[in-house]
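Before anything else, here is the set of structures, which you'll find just below.
Bear in mind these aren't lab numbers, they're just calculated from the coordinates by the rules spelled out. Everything numeric in this text was worked out from a predicted model, so none of it was measured. Cβ atoms are built from the backbone, for glycine too; each structure is taken alone.
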Structure P
Amino acid sequence: MTLLEKISPLFDGWNETLIRSVLEGHMGYAIVDDETSPTAAQVVIGDFCFFAGRPSTTFAAKAAAEELVPQNEAWEQAIEHAWGDRVMRRLRYAIKKEPDAFRPETLQYYVDSLPEEYELRLFDETLYAQSFAEKWSHDFCNCFNDCNDFLTRGFGVAALHNGAFVAGASTYAIYNGGIEIEIDTMPDHRQRGLATVCGAKLILEALDRGLYPSWDAFDLRSVSLAEKLGYHVDHPYTVYMMR
């Protein structure tokens with residue numbers, strides 16, 4: 001039995017696609033308290049580490065990413081004891097997984113609403129490289145090994161202004177049958193509907209490929225955008241962010 005097979009039961013019932021990305025072997029990695037008989041584990045992918053199993057302050061102190069996600073209140077206490085004021089507690093919002101929630105004609109309407117001064121383009125080698133040039137766009141392709149890996153297993157759409165990459169939506173992570181969406185906009189180009197356009201285009205692209213476009217909301221603004229595109233909020237949950 002592989003390590004991922006051993007720890008999978010610790011995460012039973014946790015409907016989080018980033019966890020699936022790791023446990024299904026697509027990307028990320030796991031850390032355990034005991035490789036032979038693990039009782040606590042964290043799966044790590046991108047900026048996130050998810051803690052499950054038997055809560056432990058000692059194990060919580062080994063967080064390997066900047067955003068810590070506890071399985072339950074006992075893990076919340078373990079993280080708070082381990083990290084104290086070095087982490088900030090906040091809420092994220094889980095979004096329901098509803099394959100029939102999308103209206104392609106509405107999504108296409110949003111795509112067609114792109115302001116005239118912008119153009120849309122699917123990610124290629126150049127846009128992949130540009131995504132790492134600035135902090136706001138760094139997470140678009142960060143979970144993949146390299147450009148070839150991203151263009152083989154992922155995809156994204158960018159909004160360009162005078163040839164410059166100013167907004168986009170991409171595959172943050174992959175899991176069996178779906179993707180996790182990442183959306184962001186350069187600060188100077190926000191409030192112009194670009195996140196709506198790019199999000200709608202990426203969802204349509206995912207559906208065309210037979211993939212479910214999963215969404216997890218960073219804040220209530222992200223919830224509002226998700227609902228505009230057809231999703232429905234499920235529940236808030238606690239995360240801890242490194243200060």
Structure Q
Amino acid sequence: MADGIEVRGLRKRFGPKTVLEDVSFSVPPGQICGYLGANGAGKTTTFELLTGALRPDEGSIHVAGHPVAGDAIAAKRAIGYVPEKPSLYSLLSIREHLALISDLHGLDPREAGKRGEALLEEMAIRDVANRPVASLSKGQKQKGLIVCALLSDPQVLLFDEPLGGLDVMASKKLRDRLRALADEGRTVFYSSHVLDVVERLCDRTIVLHGGTIVADAPTAELAAKAKKGTLEDAFHALVGAADAD
């Protein structure tokens with residue numbers, strides 16, 4: 001099994017509604033894969049299935065070679081996850097979150113401390129890292145999430161709308177960091193509604209519509225097929241202008 005992401009025949013229902021139907025894809029190490037879809041297409045459900053927060057009704061998921069259904073702890077240890085909605089403990093500081101993550105992953109405290117401080121500096125939140133999360137701005141919370149996701153130096157990075165609340169400089173730092181991690185052999189699975197960023201950043205793009213995959217191709221190739229030669233135009237053509245908007 002590959003060290004990246006392997007999804008086969010994924011199906012998920014919530015009551016009578018089918019959210020994902022026969023979704024299959026793989027993302028190898030060294031690749032940044034964009035995952036696009038209109039609201040309600042099933043993107044966040046896919047992320048929650050990849051992390052083990054939800055269980056599929058059918059299909060299999062392997063992350064970093066580990067079956068999520070059969071070896072969830074090993075799979076989760078290989079993941080760095082930034083969810084669409086911030087999920088930090090409001091009374092803890094970012095440094096306290098980092099200490100908790102270090103303990104959960106069994107990291108060397110000194111090495112994790114050095115890495116954490118470097119990431120805090122990189123994301124420009126070192127000066128607020130001792131404040132309770134509840135007192136931080138939206139952008140500071142988002143930067144804290146990113147630092148937490150990167151602390152364990154994970155093999156697989158799952159980033160669901162990671163740019164929310166970030167300023168221009170922080171957005172660029174994140175893009176540069178993700179590119180560098182992919183070049184080092186990490187797997188990056190990236191969802192965003194900011195299509196020009198996806199077009200510049202992602203090697204490949206998967207488009208989800210109505211719970212099924214309607215396109216899966218190198219990003220440049222997908223954009224080139226559109227009339228205007230952009231990923232945004234290709235996305236509109238695939239899912240319909242009303243749904244895309």
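Can you rank P, Q by distance in nm of label points 7 Å out along Cα→Cβ at positions 70 and 222 and just name the one with the largest value?
Between P, Q, the highest calculated value is found for Q.
Starting from the value 0.4: which structure in P, Q was distance in nm of label points 7 Å out along Cα→Cβ at positions 46 and 206 calculated from?
On the way: P: 1.0; Q: 0.4.
Of the options listed, only Q reproduces it.
Assign the value 26, calculated as relative contact order in percent (Cα under 8 Å, 6 or more apart), to the correct structure from P, Q.
Numbers: P: 23; Q: 26.
Comparing all candidates, it corresponds to Q.
Identify the structure, out of P, Q, from whose coordinates helix-only ellipticity at 222 nm (-39500 (n - 2.57) for each DSSP H run of 4 or more, over all residues; to 500) was calculated to give -11500.
Q
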